[in-house]
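What follows is a set of structures to go through.
Read-outs throughout are calculated quantities, based only on the coordinates presented, and are distinct from any laboratory measurement. The shown structure was predicted, so the numbers you read here are calculated from the model rather than taken from an experiment. Cβ atoms are built from the backbone, for glycine too; each structure is taken alone.
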Structure 1
Amino acid sequence: MANGGLFKRFKPVIIFLIIINKVVPVKLNKFFLILFRNTPTWIGKLIRYILLKNICKKMGDNVVIFDGVIFDAPEMMEFGDSISINPRCYLAGEISIGNNVAVAHSSAFHSFNHSWKDPLKPIAKNPLYSKRITINDDVWIGCHSIVLSGVCIGSRSVIAAGSVVNRSVDKHTLVGGNPAKILKYI
């Protein structure tokens, strides 16, 4: 499925399974997503794709979700075409991912934050707020990277392994470090 060959070959079957799954309530699909989170091989990838297709705002073709990926509020997410999200990633909140994006293992996307405006409450009890994370087309995110709320990553950019991205990244840019800084333009 990663190169799109299998997806194209079985697209009519996948569409049929998506249509059948549309009758299942979103809450139940979210439960099934948790249940099948660690299912390996192409069966697990297929099940996760079908479930997310009926949960997310948008889900393109040939989106491969490997085992162990955790979704928090997937109903707020949008995915383009030809995306690969590798094992043990974490995605939370309002996230938009463009086409041809590769996310290496153990990366995290946090669009939620706690406010700390009410000093009479512990920070954990203050309300959450969300700022959209946008990842444009043709982006590679290295393993163990963290992308924080409000960040926009420009097209054809690379995030080096282990980076913490707390500011937006221009297109055609390689960034790395904690916090991520421009390493070079590509």
Structure 2
Amino acid sequence: MGDNNNYESVIPGDEGSDTAGNQTSSDNPSDVQALKEERDNLYDRLLRKQAEFENYKKRMEREKAEYAQFASAELIRELLNALDSFDLALRNAAKSNDAAARDLLRGSELIYKQLQDTLGRFGLKPIEAKGEKFDPNFHQAVATQATDEVAENTVIDEMRRGYMLNGRLLRPAMVSVSAKK
């Protein structure tokens, strides 16, 4: 019990309560005002840092989604060369009159369609060019043909198909454009 008496004298608020309680009332009003301003400045900085962090998180999420959407662009761009060769082979095989070649052609067309559908699920869409008005944003003119059959600056022939990937131009279509005679 004698030990408890030693600790009772150290309890906060028992001793020196007069000096601790009256300390804020004796502070200078300008010091209080300075502390309030510092508190307000720190609170404002905290709010700004929180807003910056939220903007950073949103930007990172947006960049991550964009990266995932367009990360496959290089692979698809390389596959387009094989797709072009496939398309050219199908066009040339269609000219054949051989029955065995026709069966092979039908099978190849199904494989070609399956490849196009698969790439389409990843956001690849062909640009329709033939018969459309020439648009330098989507078409690359490699030839002109003088004709009166269609309006001037109309795409007459498509040499190589163009593609969009998730709304962005991946490759422009190589086209032949009409000109006045």
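Matching task: 116, 49, 17 is the computed value of Cα extents along the principal axes in Å. Pick the structure from 1, 2. Traced to structure 2. I have 0.90 for FRET efficiency 1/(1 + (r/R0)^6) of positions 82 and 154 (r between Cβ atoms, R0 = 25 Å, to 0.05), calculated from one of the structures 1, 2. Which structure is it? Label of the originating structure: 1. One of 1, 2 was used to compute helix-only ellipticity at 222 nm (-39500 (n - 2.57) for each DSSP H run of 4 or more, over all residues; to 500), and the result was -18500. Which label is that? It traces back to 2. In this comparison of 1, 2, the computed figure 12 for relative contact order in percent (Cα under 8 Å, 6 or more apart) is attributed to 1.
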